[in-house]
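What follows is a set of structures to go through.
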Structure I
Amino acid sequence: MIGTALKHLDGWWEAGLLLEVSVNISAAHLQQPNFVARLAEQLRARPHVPAGALELEVVESAALQDIGYVSDLILECRRLGVSFALDDFGTGYSSLTYLRRLPAATLKIDQSFVRDMLHDPEDLAIIGGVISLARSFQRRVIAEGVETDEHGLALLKLGCHLAQGYGIARPMPADALADWVAAYRLPPLWAEFARADSSDLSFQI
């Protein structure tokens, strides 16, 4: 999967489409003895792709038995230029431990909180708390499961400017992405907020 992602990145960067790609990776895969060496080999095979264009996502609820070992692995990967994200943040039993000890640059708010945030004040409070934590720990934060313009606007008002979900795009073949990017326009609600807030908005598919 990482090799495929790098292959697509190579083609997009060559065409002038300067994108980043995130790849989910299991804790077990990450802890394989040759993982870092294999990752370095794959990056060398695509010299025109900046390593920083690749982000690896570790599911926050995964059973990471040796958090110190995994933290060291992530640091080794970061020395290659690859960034990390904690996926499904907030669903695990030790979220604050992961946040404090794992050197991931990004927190991804689980879609289970985003889905009902417009009607459930507790979910809204959780999202606000995660955004505040991310700021305190100097992490960027991405909201998963944004399916309506209203969800996106509510997140923008909370200070979350990065999002992914069907409200932005449905899954598509890699060769359809360039045309989609060229044709995409912000929903009017988001565009109006961006003009008023002078914010840069980013999206993930």
Structure II
Amino acid sequence: MDNYLMIKRLKKTGLHFDTGLSDIEIKKIESTFGFRFPKEIASFLSCAYPVGCNFFDYRDISQKNIDKFYDFQKNIKKSFEFDIANNAASLQAMLKEFLGEFTDVEDFKKAVMKSLESSPKLIPFFAHRCFFDGMDNMPIISFWQPVDTIIYGYDFEDYLEAEFLTATNDITSEEISDNITEKLKTTGIWYYIIE
């Protein structure tokens, strides 16, 4: 992706940008929040840093913002707990191939939470759109509950096109390429949620 061309196009839609992140800032952000930007996102953010109420502000390393980041992580865990309590049959069907069959809900919950802990973190980017911690060229997803997870782009460039530059951002599971499916297999529980 040509970052500067993409930024120029995004500016025409009314998005606002600040000076890009320096290498030092990127390292400080990653250290403070405990994740690694995927390469294509770090490259984009080093050219220009999007600002606005819907973008997570990684330049703000105040305790309040750090708490906001960790609250986001806690809410992902809570959403799994909610679906285990309220949509267990649907969630078990989604995760059957990954976790096997369970007759006891508590055993299922323990298996899900253990798998979640060992899977890559979802990192907030824009509104409820997330990227995978340190995983390059991966889809951008939105996550409300495990049964309501949606892909918003095959990779970061596709996401920017779909989110900001086209009228639609509906990507169906049938459109997911074999390449992305193969990449998703490395994401643990997320592969089975997204599939």
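Data overview
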| item | result |
| --- | --- |
| Ranking I, II by mean count of other Cβ atoms within 10 Å over residues 31-38, the structure that comes out highest | II |
| With FRET efficiency 1/(1 + (r/R0)^6) of positions 15 and 151 (r between Cβ atoms, R0 = 30 Å, to 0.05) derived as 0.45, matching label from I, II | I |
| Relative contact order in percent (Cα under 8 Å, 6 or more apart) - highest-scoring structure of I, II | II |
| Among I, II, structure where semi-axes √(5λ) of the Cα gyration tensor in Å, for residues 7-102 alone as derived comes to 26, 15, 10 | I |
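Since every read-out is calculated from the coordinates, none of them should be taken as a lab result. Computed from a predicted model, the values in this text were never measured in an experiment. Cβ atoms are built from the backbone, for glycine too; each structure is taken alone.
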